[in-house]
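Each in structure tokens, the structures are laid out below.
Each reported figure results from applying straightforward, stated rules to the coordinates on display, with no laboratory input. Keep in mind that what you see is a predicted model, and the values were worked out from it rather than measured. Cβ atoms are built from the backbone, for glycine too; each structure is taken alone.
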Structure P
């Protein structure tokens, strides 16, 4: 299932951190942390969607170790909703906060932030989704899914489950690069899983066409700050890997495993 191929691509020109796309594109705003930007999920999803017939543009507000409560407090999401006018707002919380790690205050703040940002997104006319995270210990997977789903339900938004699918699929396809070299952040297979689950939630189908992500493929040390930026804007670090290709065979295999997982008894 190891079908992605890193590319050395030259990104032409010095694009600004944020450049307005044509109004015809469906704009997706991702708000999150290193679980969102390692592997560049926003750019991966946009490339996947375009290859499969959907005119999509992605932007993001991300920073390593960031929480949704921080984005609620600094007003960055509200400003981006006005400036970028997304059709979809995708929120991803720091792993563990919604299961009260390190303490009860973390989950209280997280739930409040999900509700507040969801309300802001709806008021701006965006569809809001909570994209799941995953725990460092597999035995905590079911608990984090339960708490994320409850937070999304309380906020009145959709929920995209990741952790239990990752646990099942990574046990089945053990040779795939589910994690980054650090063993914690997303690897190519997990970034593809995230993008595929989001594609299913928004468009109701599995993506079938392979695609090229012609954008920075961020590592944990990205130097990204919590500001609105295009998903394919030049990276702050000049040594950031550039580009990755996912082929149709890998998508087919992932889709088959997800379909199987969806139908098997829990």
Structure Q
């Protein structure tokens, strides 16, 4: 199963909520003051997203917390961070990615639509290495190696049972990212992943006559009825969307593109056929 929010993180959220209510502030007021969405405040108080030490002190100041209350918050945050393995990667994990990884670890199901690259959770190591080796934004070889390692470790959510539904373009079965041998490795990996009971892979054929979304779209859904979150991905990076109107719009777009794809069975057959050609 996917990792649930830790008890300590729930305690931290509950303590933040208590302090906010004691200060007679609404979630909307606090969110506006810190340029956050109200949905993010809901998730913070529900223990569903991480909090930086800087933001914790900002909230403590805003709520007028005394020294003992502030120390309690820090202790709870330190306990809540236990098991967040990606923090070991330090500076290569910016705040937006920190929240993304926390949500990915907690999601009960993930939908990912990618038309230009294989989704990160389905990439084999050689494909990820080829991507980061040639990425304009990763000039430092050490950073590239760390990002590949991070990507491989992210894939543990699939072995833990998180439901993953991926929709990709047929062009990814044809484009030799990193060369012919890398493509063979990646297609063989896709075929293996497609056999997992919690993984569904659909391929949109090149013959489709409808326009396709450029870039990536990721949807996180949670077992505890917490509000879903979507992310859009392009050359500039990933952007979170907590607003439920945006999330619903993204879900409709994902459904539209999924409807153009081959069935999971047909997709696997075409992946295997392409692999035999190489």
Structure R
């Protein structure tokens, strides 16, 4: 993955390298904004207006980013890659929970191709070691043309260590010693996400099985002792033993936790936090 020669340089995204770029799938249309509150909110607005699948809303600087559970965040200008991809899946609605997992897997795969030792944390984070490098937020949007999915991705690119929002975060600059070229990174990640999405859509049961196997292999959560915080104050502790066909995390409750010996499956929509049990 190309990097700048000056780690302090924070050039804007280069629209001339995005329009008509042969490395991008031809059905992707990039809408680039210098500053935007939320790329997901803008993509949702465009979806309701009838925008086609493949619209990409990217912001050089996002001022009101959102994560799971309506958490908000903002990063220094020119240091992150934030974009949202509009999709209109034709697979059954029961398969839609795979969208954030599939996206996280594709993002991590693209980063690994650039030399970053990235893995996925169920359900929607990309990590290097135990530190968060990227997050994904997928929202279902009702539109006149039918339901759509807005897939939001935020990657910490050029932040120095002292600019990271929390000690558990990292950036490509911290990991590589130089700031990655955000325009090239956008092209690489978009191509990877679209390739994974097309394979998932067309692959049927076999494709879904392959995705599940690939995701589980890349998922650093599987095999960990975890503490799962559920709504209402309930906590589940045990070993994350796998990902089921519906994209749910399978947890073997710890002895004496009150969960018995039966493996319990928890969905992303039912989970507030998943952390290592020792944290």
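The figures follow:
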quantity	calculated
Ranking P, Q, R by mean count of other Cβ atoms within 10 Å over residues 170-177, the structure that comes out highest	R
Source structure (of P, Q, R) for helix-only ellipticity at 222 nm (-39500 (n - 2.57) for each DSSP H run of 4 or more, over all residues; to 500), computed value -12500	P
Read-out distance in nm of label points 7 Å out along Cα→Cβ at positions 90 and 130, computed value 3.1, structure in P, Q, R	Q
Structure (P, Q, R) behind the derived value 38, 20, 16 of semi-axes √(5λ) of the Cα gyration tensor in Å	Q
